[in-house]
Each structure stands twice: as structure tokens, then as C-alpha cells.
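Before anything else, here is the set of structures, which you'll find just below.
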Structure 1
Amino acid sequence: MQLRSPSDRFPAVPHVSIEVPDSWAAHDLPASVITAYDTASPAHFRVNATVAIERTLAGPSLTEIAARFAEAAIDDLPDYVVHGEEVVAPAAPDGLPRFLRLHSYRPVGAPFDVFQAQCLVLVPTPAPAGAAADLVSLHATCPGDVADRYGAVFRAVADSLSIGPRV
């Protein structure tokens, strides 16, 4: 038996796009489908935004998946602090809710905290692959000492996350 992807059984991942400021540049990073960084980042950290897509089993809700992310972060990062979270129903044509969380943590061995905006979107797969879903995760990261400078930028990037048809 030959199996192939993309196919009805193993659909392609959804098309995704984000808008970043004109001063940012595209970059390649393993395990992400989109990566960009601020060319005017502080000297001690490359401010960035990444988008990854992971095929997962359908079933858990978006808030359950977000809770699992937070539990893992709490276990791995003792200084993990959530600054806010919300489920956002976008006006975008995809009609998919987003889970947005702002948090900070101190990476092991780092001399400074990291501030991060996380945006999660659960994209159902079409039948017959309906037992799966694609988790789109956007992470925008900067050092904590410049979080005030990047907070609005990160929110704009998260708000721009667009999920399009599978290619």
C-alpha cells in the first residue's frame, strides 16, 4: 500500500501568514514555518517571532492545549510567570479562536528574563483525516528589559496571524 502526503488522508498543513514591522527580516529556523527577527534588536538578544505547525490528535480543546503548555513551562522553568491570557475570537475569515498568553521566565543560566507572547490556533483537518488537527503556534520573544517596547508589536503580530486554505 502506498501512502502519500498531502492527500485526503494526510492533508497538507494550513497556509499561515503574519505581518511584522518593515524593520524586521526573515530568517530560517528548524521546526518553524516562519521566522522573523528585529534588525534593531538589543545587542544582548535577537528579538524574534516564530510560527510552527504541529499535527496533533483531535480532541483536546484549545484551552486544554494551552493549559498543557503552561504546565510544561511551570515544570521546566521555575521562574515562569503568566502576565495575562485570553481567548480571542478573530474577525479573520478563518473563524478560528486564538488563545493568547503573555508570560516571562528566566532561561537556565541566563542573566536576564525573557518576555514572550504566545498565540495558539487549533485548525481541524478535513475528513477522512478528522482524527487529527494542526496546532499553529506563534511565539514572539524579547528580553524582559525591553518588554514595554515590544508588547504592542507582539500583539499586532499575533493579531495578524492568518490561517488560510491547505495548499
Structure 2
Amino acid sequence: MHKRVIIGLLAVVVIGAVVYFVSQPKEGTVEWHLREVKQAEREILGNTWKQHLAKRWHKLRGTTYPAYVDMTDPKNPQTRSDMHEQALIDLGYWEKRQFNLTNVSAGEVAKILTASSVLSGDKLSQVWLLAPLTSNLWVRARRVDMPTVAELIREADVPESAKAN
């Protein structure tokens, strides 16, 4: 009776492992690149279980946790994130565009975009700017969402005199 329980548990573990590995996205697909971008961004933010464990280990030992990223290492999270981002752009999933604003600051438009529901469908879409008062705004979004994003930016960048009419 004991053997049957052990064999049954072993079978469940083996079947679970097979299902896990078979259900992983194939390398080079959009799903795989998205997963890799998410993983790299978690590492950039220091939000992986390995990093949490390392921080606790350093705290127990009384040493400081090295919070730097070696930018010369091709396997660093930022380089990997950039590589997978470019692959998603090449595959046609994402589009990355720079918008030069003339009538409103990049900070104001960024607020409008992040508040809109357009970018909420893809948690990895990004809006970024170097400084809130500059006129340059960069957007990374799904290619299907980019026309809507561009339209929102055009509507926000209308001169005040045209808005009054």
C-alpha cells in the first residue's frame, strides 16, 4: 500500500514537470521575448527571489549587498531587456516612437497617456521622458495601440488658441 502512494506521488511530480516544460513558450516567439523582458525588468528592480535571498544573506553576514549592475557584462538585465525589446519591435509586436511636442510639455502628455486605457492592455508599454518640461516624449507600446497613442498625443498637443474655438 505504501509503495502505491509513493509511485502515485512520483507520477504526479513527473507529469507536473512534463506539463511545465511543454507549456513554456518556444524561444524566439513573442511570448518568450515578453517573458524575458519581464524577467530582466524584475532583475533591474531587484525584485527576484534570488536577489531577495542574496540581500538577506548579506544582511545576516553584516556585509553590504552590491546594488550595482556591471554594464560591461552582456548578460546584465538592462542589456537583455534592450535585446528582447528590439526583438519584439522586429517581430512587429511593439513599436517605439519619439514624439516632438510643440504646444505642451512631455510631462503633461505622459500623464494623459498613463491615465488612458490605451496602454493598460499591455503592462509592459512605457512612456518616458528625460525631464517633464522638455518637448521630447518616447513611447513603447503594442503596434496595434500606436495609432491611438499618436492620436491622443496630437489631441493633447493642440495650441491653446485652437482649443478655445
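Derivation of every value follows stated rules applied to the coordinates shown; laboratory data play no part. In this text, all values refer to a predicted model and were calculated from it rather than measured experimentally. Cβ atoms are built from the backbone, for glycine too; each structure is taken alone.
What the table below lists for this structure:
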| read-out | value |
| --- | --- |
| Relative contact order in percent (Cα under 8 Å, 6 or more apart) - highest-scoring structure of 1, 2 | 1 |
| For mean count of other Cβ atoms within 10 Å over residues 10-17 computed as 16.0, the structure of 1, 2 it came from | 1 |
| Which of 1, 2 leads on distance in nm of label points 7 Å out along Cα→Cβ at positions 18 and 82, largest value | 2 |
| helix-only ellipticity at 222 nm (-39500 (n - 2.57) for each DSSP H run of 4 or more, over all residues; to 500) from the coordinates reads -17000; which among 1, 2 | 2 |
| Computed 53, 35, 34 for Cα extents along the principal axes in Å - originating structure among 1, 2 | 1 |
